[in-house]
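Below you'll find a set of structures to go through.
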Structure P
Amino acid sequence: MPSVRRRLEADVITSDAMAPSGEAVAHAEIDGERRALLVRGGAPHESLHVAFDPSERPAHAEIVAIASPSEDRVQAPCEFTHACGGCDWMHLAHIAQRAQHLRLAEAVARGAAADSSAPKITFHDAPRDLACRARARFHAQGERGALRVGYFAPRSRDLVLVDRCIVLDPRVDEARGEIARVLGPGARGDGEISIALGTSRAVVDVTWSRDLPPDAFARADESVRSGKLDGVRVTCGQARRPAVFGDPTPWIAGADGAPLELAPGGFSQAHEGVNAELAAHVDASAKDAKKIVELYAGAGNLTVMLARGGRDVRAIESNEPACEAARRNLASRALVARVTCADAARFEIPNGTDCVVLDPPRTGARDACAALAKGPRSVARVVYVSCDRMTLARDLEILAPRFSLARLDVFDMFPHTSHAEIVAVLDRKRS
């Protein structure tokens, strides 16, 4: 017979530090053992009554009641924050969010600088924390003639529907409702929907598990022709090529103030204002370099900054549409850089390179860092842009035998969440 899960309740007091997962940390006595609990929606230094499954390690607890709230707790401006898996720190005051981001960055720095002095750590605020996200990814399910588009619940694949997402640029949020109407009745199966900004309205990229009904394509065409969306790209069922309506090219404001083209469905930073500051910081961190290799270059978000001033820049990116966009972004600015379509993890850094810039996906750059640790001695500086603290800490440890951590800068790219972009600057150790 299957085992029956127990559900226990306990009174706990949270610690002063949040876990890297964004949850509050507490402890409880379970069967004579002191165990850690991770409490979603918890805040530092508060007394809670929680429920949890003790078979989990660590156990994830739900708040039943707040006996004594933290001074850091505020009323979340979004009514869906407890059900939605998105903004996990919206119940924390901004000053508390900032403090926790710095605590988590300090933990990364301690692991990377065990044999050297502590690096400088700087936090960069977002200029706006609501109606600011220029892109989003949604999950959709169609069954029994109805289509549901929303976010996943915390630690679950249950779909949460929201009337309005207040952190999104209003054009992105409006497009969410429009694409639900477009796919609409008759859509069966499930899919992923990416929405970003186009030239004036939003663009939508749909990947659907089954074939969609013909009238969905007719509605997509009508939505573009009427100006509700700039473009729609749909890949569904066994189709080898997407159906395209209008211009599904995403655009963001580049860090240099000029428009930056992205690959349809491709990656971009979520907050244009924070991205501009981050890219300028990366550029300044590499200012003394003459020969730069940029790994995981994407559509050239950093490349267009690095290529200024006549520096020799080689940008490596595995996605061909992103490479093509990067070349167009450089050409529109009359900048010169070599864009190479190749696997950044296996690219051999040429001799004479004095700076390497990396901006890998959430999985990090283990192989690239291992190669850098053994690579050309000409590389005097590494600038690593990361969206994941855990993989950054791992990769900094790989680089530690050859490079020392000089500074960390934390950019609040995703306000009201436990996620941030971190830029680590490392210098070659003197032998």
Structure Q
Amino acid sequence: MIPESMMRHGRATIDASLAPLRDLLNRRQIPIISWQDSQIEFLLAVLSAMDSDKDPKAARVGEREARIATPLLNRLTGGFNHGVGRSGQLSAPQPKATGASIMQEIVDSVALDAIRKLGLPNVRDGIVVPLPTGMSIGLILGGMRRELGIQTVLYPRIDHRSPSRGISLAGLREVSVRTVLDGDAVRMDMEDLSDKMADCKNCVLLGTTTFFPPREADPVKEMARMASDHDIPFIINNAYGVQSAEVMALVRSAIDAGRVDAIVQSSDKNFLTPVGGAVIVSPNEEVIKQTSETYAGRASASPVVQLLVALLALGIERYEALRSQQLDNRKVLESRLREIAEEVGQRVLEVRNPVSVAMTLENLDATEVGSRLYNNRVTGPRSVEKGGFGSCIDGYPHSYIVMNAAIGSSRSDIDKATTKLYKEVRV
């Protein structure tokens, strides 16, 4: 119907558009260059069309057949209405969901490749789970309780409820490790950890790399050595550490130095997805297998497909650019808070943190400052009264406010937030 030269050009255009899809299916690695939305939508449409709920000739008489109330739900799930996994094994192929099973395999491989390229080349296996960080920790601990007989979790104090809820959900006992004050910084008490590890039986150690000032990262390298010496499992909560090359180097050194069983990172905090997913990686393939086999029931595909979309849309080049922007924004945030602090008689806390900065609020009502900022449409800062929950130690001597320059934040966000903070703290 049309000249052959035009057909050749048309085929070349289609081939160029489909080349990244072929590359993904063959290599299952995060792309260097970000994909276009049209390419991502095409991939999801092809994969989801393989699930049984798309078969126009199927006779569906089961109690769970991916029946949906409106096409809007199909769009919201990316077409993966059957979910992923099978009852009792998250990574198992699902007979009614061929496309979703392929999608899970792809995102597991792509996410693992991304984690390796972004700082942890020494992990061997990984899985994407449709659970937030605290629940993911609970999933890992549940597997260790079943397979290893773990009863107790040694957990250096972090004033954050989610991991503790995960420990409780797994039916384990939490033993808190003390923290100590070093200048402005709150750090784990290594002597207390050593004493508790010596006395603990059937234990697992849970460490933290990323939290808010004044708490600094746990010394996970030394903890990994101790875990190896005492032959106990070690889990690292690396909640938003992927965005920081500094934090990833810390985790990498821990894996090289001793025993690390699992590392958990949030999908939304690191890869700009909606809340609800996490990436679990490990130097030990058996840990990933036992974690997968701990999931109760079939799982929602939504957080899984959302991470796949994000990874393809970001690519390594764009993610590295966002990392670089995060570093620049962190410097700007600290500089701006130092200027404000000097002008209003406060000071920036001297705490090592690659994402967050804290400024004192001496002789001010920290709760009130935080409330007024929220009402003035500044979201995300943490205001803590002197000695209050959040300091990760009893009797912390300062009231303070924490602001973050996390990945995806803009210079405009920082400028507007600090300007509004200045208005609130002027005497």
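Where a number appears in this text, it was derived from the coordinates with a stated rule and is not lab data. Keep in mind the model is a prediction, meaning the values are calculated, not measured. Cβ atoms are built from the backbone, for glycine too; each structure is taken alone.
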Q: Of the structures P, Q, report the one carrying the highest value of distance in nm of label points 7 Å out along Cα→Cβ at positions 228 and 268.
A: Q
Q.
I have 3.7 for distance in nm of label points 7 Å out along Cα→Cβ at positions 220 and 292, calculated from one of the structures P, Q. Which structure is it?
A. P
Q | Answer label among P, Q for the case where distance in nm of label points 7 Å out along Cα→Cβ at positions 132 and 244, calculated from the coordinates, equals 3.4 | A | P
Q. Comparing mean count of other Cβ atoms within 10 Å over residues 100-107 across P, Q, which is largest?
A. Q
Q. Here distance in nm of label points 7 Å out along Cα→Cβ at positions 140 and 308 has been calculated and equals 2.4, so which of P, Q was it run on?
A. Q
Q.
Suppose helix-only ellipticity at 222 nm (-39500 (n - 2.57) for each DSSP H run of 4 or more, over all residues; to 500) works out to -7000; of P, Q, which structure was it derived from?
A. P
**Q.** relative contact order in percent (Cα under 8 Å, 6 or more apart) derived as 13 - corresponding label from P, Q
**A.** P
